[in-house]
Structure 1
Amino acid sequence: MQIIEARDQKSYTDFILTRGASLLQSWEWGEFQRRLNRRVWRVFLTSNTGNPLLAAQVVRMPLPRGRSYFYCPRGPVVAPSAHGQKIWRLFLDKLEDFILVEKPIFLRVDPPETEFTGKFKLEEMGFRKLSWEIQPKNTLLLDLHMAEEQLLHQMKPKTRYNIHLSTRKGVVVEELPDAKKMRVFWELMRETTERDGFSPHPYLYYVNLLESLGPRGMAELFIASYHRRPLAAAIVTYFGSCATYLHGASSDNIRGAMAPHLIQWAAIRAAKQHGMHWYDLGGIAPEGARSHPWSGITRFKKGFGGREVAYVGAYDLLYDAWWYRLYRLGRWANRIRGKKSA
C-alpha cells in the first residue's frame with residue numbers, strides 16, 4: 001500500500017461522495033481553507049492494485065511562534081471494506097512523510113464515524129481524546145424524503161404554530177447565493193455572540209465561505225426580515241445528499257415575529273428543492289445535559305423533529321509533547337480571557 005497526493009478533483013470527490021463524506025472533506029472546502037491562507041493536503045491511501053482505500057483532506061492550522069498543527073475534519077474517509085486499525089496505522093505511518101517536514105505539534109482527527117459504528121480504539125494508536133468539541137459531537141438530522149406536509153406534521157405543535165404565525169405576521173425570507181448582504185448577517189452575528197457569550201469567526205471568514213461555495217451552488221445565505229428589518233440569518237451548505245445549517249444568528253428585537261422558526265423552515269424547503277435527502281440542524285447538547293451551553297438552542301432545534309447522531313469526537317496524535325503542553329496552556333488562558341481558540 002502507498003499514500004499518494006490526490007490531484008484530480010473528480011476522482012477525489014467521487015470517492016468521498018460514495019462514502020457519504022462531510023462537506024468538511026470536500027475539495028471545495030479545501031479551496032475555502034486556502035483562501036484563509038492555510039495549506040491543504042489531499043491524499044489517497046491505495047491498495048497494491050491502486051484502488052483507493054482511504055481519502056483525507058488535511059489542513060495546516062497556524063499557531064503562535066510559527067508553529068502549527070494539522071487537522072483532518074470529519075475525516076479520514078475510509079472505504080467500508082477497509083475499516084480497522086490496520087488501515088489507520090498505515091495511513092498514519094505514511095501520512096508522516098507528507099506532514100512531518102512542516103514540524104507540526106500534533107495531528108487532530110475528527111472521524112465521521114458515529115459512536116454506534118466506531119468499533120476501533122484510536123487510543124490504542126497513541127491518540128488522546130479531547131475533552132472539548134471541535135466539530136459538534138451531537139447533531140440532529142432531519143429526513144427530507146418526507147413531503148412538506150409530513151415534515152410539518154412530525155414537528156412539535158409549538159414549532160409548527162410558530163412557523164405559521166411568522167408567515168401570517170409578514171416575515172419575509174430571502175435566499176441569497178452570494179455575500180452581498182453579509183454585513184446584515186454580521187451585525188446579527190455580533191448581537192448573537194454578545195448575547196450568548198461566545199466569539200464569532202472574523203467577518204472575512206464568512207465572506208470567504210460564501211464566495212468560495214456560493215458560486216458552486218454549495219452555500220446560501222438566508223435572511224428573515226420583518227417590515228424590512230432583519231431579525232434572523234443563516235448560512236446553509238449543500239454537499240452530496242446533505243444540507244447543513246452551518247451558521248446562524250438572530251436579534252432579540254420583535255421576538256414575537258418568530259423569525260428564527262420561519263428561516264429554518266425556509267432552509268428546509270430550499271434543501272428539498274436542491275435535491276438533498278437530509279437536513280443537518282447542527283450541534284445540539286448531549287441527551288440529558290440540561291446545564292449544557294447549547295441546551296436552549298437544542299430545545300429549539302428539536303422542535304423541528306429529526307433523529308440525533310453522535311460522533312466519536314476529536315482526537316490528537318502528538319508529535320511534540322512539550323509544545324503540546326504549551327498549546328493546551330495557551331488554550332486554557334484564552335478561555336479564561338474569553339477568546340476563541342481551537
Structure 2
Amino acid sequence: MTRTLTYAEAMVEGLRDALIADPNVHLMGGYFLGITEHRGLMADLHKDFPDRIYYPPIAEVGYVGAGIGAAMTGLRPFVDIATASFLFQGMAQVANEAANIHYMSGGQTRVPVVFHLNHGIRGGGAAQHSHSPQAMLWNTPGLEIMTPATPYDVKGLIRTALLSDNPTCWLDHVGLFGVSGEVPEESYSIPFGQARIARSGSDVTLVASSLMVHRAMEAAETLAAQGVEAEVVDLRTLNPLDETSILASVAKTGRVVVVDECHLSCGVGAEIAARIADKAFGDLKAPVKRVATADVPVPFSAPLEDAIKPTAELVVEAAAEVVGTGAKAGV
C-alpha cells in the first residue's frame with residue numbers, strides 16, 4: 001500500500017525503518033531536517049529511540065571521526081553533518097580515513113557509516129552555508145554517493161545505504177523537504193547505480209540529480225509546450241554512476257544538457273559531459289551543454305543569489321541551443 005508523503009516524512013520513515021531493522025544503527029546528530037519547519041518530524045524518533053540518537057558537540061572533525069570509529073567496531077552510524085559546508089571541518093576524516101580504511105587494511109576492515117549533508121543554495125545561506133560538494137566527494141575513491149530527488153527514492157536509498165558495508169555520503173537539499181510523492185508503507189531498497197527516467201523524450205536529454213531533477217522537469221514542461229520533448233534522467237547516485245542509462249538516452253536523443261548545482265568548473269556536470277564525449281561522441285548531434293552554479297562564492301543577497309544559480313529558465317535556453325530551436329523560458 002502506498003501513501004502520499006513529503007520528502008521529509010519519507011526520510012524520517014526511512015530512518016525509523018533503519019533503527020528498527022538493525023540495533024547497530026545509531027544517529028549521531030538529530031538535525032537531519034535542518035533548521036526548517038519540518039524538523040519537528042524527528043520528535044517521535046527521539047522519543048522512541050532515546051539511547052540511539054546522540055547530540056555530539058559541534059566539532060565536525062571529532063564526531064565524524066567518532067562515527068568512523070564506531071563503524072569500524074561493528075556499529076552502523078548515520079552521522080548528520082547538517083549543512084554540507086560544515087563537511088570541510090571534517091573532510092580529512094571522510095576523505096583520508098573513511099574512504100581509505102578498507103583498502104589500507106587489505107580488506108580486513110569495513111566502514112559502514114553514512115554521512116548526511118544538506119547541500120546547495122537555499123536562500124540567504126551565503127558563501128559559507130551553500131556548498132554542493134558532490135564533485136569533491138566523487139573525486140575521493142572509496143565513497144558511495146547518493147543524491148535522492150523524490151520521497152520514494154530517499155526512503156529506498158536509505159535502506160540501501162543501511163545494507164552497504166561501504167562509507168556512503170547522502171546529500172539532501174532543503175528545497176526537497178516539502179516535495180510530495182507516493183511512498184510504500186513497507187521497507188524497500190533501490191539499488192545504487194540505477195538511474196530513473198523521470199520523463200521520456202526524444203529531442204534532448206536532461207541529466208540531473210537531487211533538487212536539479214525538479215528544475216529539469218520544470219524545464220521539460222516548458223520545452224514540451226514549444227514542441228521539444230526532453231528526456232529527464234535522474235541519476236539517484238553518483239558513485240556508482242549509471243552510465244548505461246545516460247548513454248542509452250544520449251543515443252536516443254543525440255543532444256544533452258547536464259544540470260548540476262555544483263560550481264561549473266570541475267563539477268558533476270563536467271565529469272558527466274566528459275564521459276559522454278569519451279563514450280558516446282558519435283551519437284552527439286550537438287556539443288554537451290552544462291547548467292550549473294556560477295564560479296563565484298554564493299552571495300547572501302537574494303537577487304545576486306538568483307543571478308548565479310541554475311534555474312529552469314537556463315535549462316530551457318541551453319536545451320533550445322542544442323536542439324537548434326528558438327525555445328524561450330516562460331513562452
Structure 3
Amino acid sequence: MATIVDVKDLSIVFQTEKGVVPAVNHVDFCVNQGESVGIVGESGSGKSTIAFGLFDSVPSPGKIESGEITYNGNLSIRDLEEEKKRQFYWSKISMVFQAAQNTLNPILRIQNQIEDIAKAHRMDKKKAVQKAIELFETMYLDAKRVLKAYPHELSGGMKQRVSIALALLLEPKLVVLDEPTTALDVISQAAVLQILDRVRKEKGISLVFITHDISVIAEIVDRVIVMYAGKIVETGPVQKIITNPSHPYTQGLIASIPPLVGDLQSTHGLQGQPADTLHLPQGCAFASRCRHVLARCHEKQPPTIQIDHQSEVACYLYEEGRSDSA
C-alpha cells in the first residue's frame with residue numbers, strides 16, 4: 001500500500017512566559033493511501049497540534065522545531081515556497097478544523113464561499129459550484145437550499161457536513177479532521193462518520209481523525225495512534241487496540257469507556273493528573289500514573305518496541321530480557 005504522508009521526527013514547541021512546552025515531541029508516523037487513521041489522547045496530549053503541523057498552520061506562539069513531512073513519497077512539504085504551499089493545501093491535503101461549522105463566513109452565502117475557494121485556487125467557479133452540489137448530495141443535503149443559505153440558516157449538523165464538503169471540494173488525497181463530531185448530537189455524529197467512511201471508500205482518499213474519544217471512531221478507522229504528553233505511546237490496528245491494548249495508558253483509556261449496557265462499576269477512570277508538559281520527567285511521562293511502573297521508567301524514556309508486524313508500543317514492559325521489577 002502506497003504511503004500518502006510520511007512524518008519523521010516531528011517536534012512542535014510553544015514558547016510561553018513560563019518556558020518552552022514540547023507539545024509534539026519527536027514523533028514518527030505515516031498514513032497510507034485509502035487508509036483511515038485515528039489519533040487519540042487526552043486534552044493536551046498533542047494530537048490537535050499534530051493536525052496543525054500536518055497543515056503547516058501551528059498557531060502562534062507555536063512553531064515546528066524539527067521534522068520532515070513528505071507527501072506521496074517524494075515531496076517535502078516544509079520545503080515548498082509559500083505560493084506553492086498555498087496551492088498544495090486544500091488540493092492535496094485539506095483539514096476540517098475543530099468546531100468547523102464556526103469557520104464558515106457568517107456574512108456570505110455558501111455559494112459565495114465556494115466561489116471564493118475556487119478563485120483562490122484558480123478553479124473555474126461554475127465547475128466548483130457543480131462539484132459542491134455533487135458533494136452536498138453525497139452528504140444528504142438539499143444542495144439548492146444550502147447554496148443560497150447563510151451559515152446561520154443551517155443546523156449544526158448541516159454546517160458540519162458543509163464544512164466537510166468544502167474540505168473535499170478540490171479532491172485532496174488526505175483529509176485531516178480535528179474532533180469532527182464534538183458539537184453534534186449522537187445521531188448526527190453517526191451520520192457524519194458514516195458519510196465520511198463511504199466517501200473514503202468511494203474516492204480512495206485517506207482520513208485522519210483527531211479525537212479524545214476512541215469509541216466514536218472505533219468502527220470506521222483502520223489503525224489507531226495513541227498519544228500521551230506529546231509522544232506516541234502505541235500504534236496498531238483498531239481492533240487490537242480496543243480488545244488487547246498494550247500500553248498502560250491505552251489500557252486506561254479503553255477501561256474508562258462506559259458500556260452501553262451492564263455494570264458501570266466495570267468502568268475505571270485513569271488515576272492521577274495528566275503530565276505537565278512544561279516540566280516533563282526524564283523518564284516515561286506516564287510513570288507517575290502507571291500501575292505497572294518499573295524502576296527504569298523513572299530514569300529514561302522507553303524505546304518504541306515492535307510487538308507484532310502491525311503494532312508498536314513505547315513501554316519497558318515489552319522489552320526483551322527485562323529483569324527489574326515494579
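Computing volume of the Cα convex hull per residue in Å³, for residues 38-165 alone gives 190 for which of 1, 2, 3?
Source structure: 1.
When distance in nm of label points 7 Å out along Cα→Cβ at positions 54 and 286 is compared over structures 1, 2, 3, which one is greatest? If you can, show how the numbers build up before the last one.
Details: 1: 2.6; 2: 5.3; 3: 2.1.
Answer by largest value of distance in nm of label points 7 Å out along Cα→Cβ at positions 54 and 286: 2.
Looking at structures 1, 2, 3, which one was semi-axes √(5λ) of the Cα gyration tensor in Å, for residues 110-213 alone calculated from, given that it came out as 20, 20, 15? Provide the component values of the computation, followed by the final result.
Numbers: 1: 33, 25, 15; 2: 20, 20, 15; 3: 22, 17, 12.
Derived from 2, not from the others.
Taking Kirkwood radius over Cα pairs in Å, for residues 94-277 alone from the coordinates of each of 1, 2, 3, which one would give 18.8? Walk me through the intermediate numbers first.
On the way: 1: 18.8; 2: 17.1; 3: 18.2.
Derived from the structure labelled 1.
Any idea which of 1, 2, 3 comes out highest on FRET efficiency 1/(1 + (r/R0)^6) of positions 134 and 230 (r between Cβ atoms, R0 = 35 Å, to 0.05)?
2
No value in this document is a laboratory result; all are computed from the given coordinates. Note that the coordinates shown come from a computational prediction; the quantities given were computed from them, not determined experimentally. Cβ atoms are built from the backbone, for glycine too; each structure is taken alone.
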